[in-house]
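Asker: Below, each structure is written out as structure tokens.
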Structure 1
Amino acid sequence: MQPAIETQVIIAVALAAAVTYSLRLGGLLLASRFPRSGRFRKGMDALPGALLFSLVLPSIVAEGVWGLIAAAVTALVVLRSRNTLAAMLCGMLVIFLARRFS
């Protein structure tokens with residue numbers, strides 16, 4: 001026999017769902033009020049790259065020299081081939097080899 005779900009757990013899940021939904025809805029409603037051109041639009045277009053960079057940079061720094069080499073290889077492959085998957089795999093291969101043989 002399975003234990004019954006406690007009321008507190010159900011309330012916590014329901015509140016988490018309500019908060020998540022309200023944040024998404026609020027973002028959609030707020031986005032309709034932003035300008036669709038000009039400097040603001042250029043900044044919003046650059047935001048995904050900036051977020052990705054802020055997530056990747058600590059890992060590059062943590063790996064030290066090999067992290068910099070892997071980042072350079074990744075950038076070189078993506079610039080030459082325009083294949084993001086191949087570039088990520090090459091960068092991961094550099095880190096794998098560095099960890100395996102260092």
Structure 2
Amino acid sequence: MRGQDLLDLTSVLLSLFGSAAVVFAIVRWDERRLPDEQLERAWPGSTRLLAPLAFGPMCLPVHFWRTRRSVLGTLLGVVYAAAVLLLNFVLVSLLEQLLI
């Protein structure tokens with residue numbers, strides 16, 4: 001495997017699994033703070049792990065909409081998703097700078 005191929009593979013894996021881990025942490029953190037009424041509308045345990053892996057940061061607006069049922073909740077999810085995407089971009093850029 002050439003150096004550039006290894007860098008590309010590392011970037012993709014970091015982006016995929018790093019983002020999924022951060023999204024999962026945000027969902028878990030948020031669920032711990034929710035009152036029972038909102039927690040009942042959250043994802044069941046079987047899909048809680050699947051959603052960040054399948055949809056990445058884009059599952060955050062859906063999570064916040066499902067639990068809050070408001071425009072403000074959805075916007076909060078959009079802000080968190082944008083923060084995760086920005087963090088992902090910064091980390092991948094730093095990795096590429098370190099490995100080049």
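Asker: If you rank structures 1, 2 by distance in nm of label points 7 Å out along Cα→Cβ at positions 27 and 43, which sits at the top with the largest value?
Answerer: Comparing 1, 2, the top value of distance in nm of label points 7 Å out along Cα→Cβ at positions 27 and 43 belongs to 1.
Asker: When relative contact order in percent (Cα under 8 Å, 6 or more apart) is computed for each of 1, 2, which one produces 15?
Answerer: Only one of 1, 2 returns 15 for relative contact order in percent (Cα under 8 Å, 6 or more apart), namely 1.
Asker: One of 1, 2 was used to calculate semi-axes √(5λ) of the Cα gyration tensor in Å, for residues 11-50 alone, giving 29, 12, 4; which?
Answerer: Value 29, 12, 4 for semi-axes √(5λ) of the Cα gyration tensor in Å, for residues 11-50 alone corresponds to 1 out of 1, 2.
Asker: For helix-only ellipticity at 222 nm (-39500 (n - 2.57) for each DSSP H run of 4 or more, over all residues; to 500), the calculated result is -24000, so let me know which of 1, 2 that is.
Answerer: Only one of 1, 2 returns -24000 for helix-only ellipticity at 222 nm (-39500 (n - 2.57) for each DSSP H run of 4 or more, over all residues; to 500), namely 2.
Asker: A further question follows. One of 1, 2 was used to compute distance in nm of label points 7 Å out along Cα→Cβ at positions 67 and 83, and the answer was 1.2. Which one was it?
Answerer: The correct label is 2.
Asker: Suppose you compute Rg/Rh (Cα atoms, Kirkwood Rh) for every structure in 1, 2: which one lands on 1.20?
Answerer: It was calculated from structure 1.
Any read-out appearing in this document is the output of simple, stated calculations on the displayed coordinates, not a laboratory observation. No experiment lies behind these values; they were computed from the predicted model shown. Cβ atoms are built from the backbone, for glycine too; each structure is taken alone.
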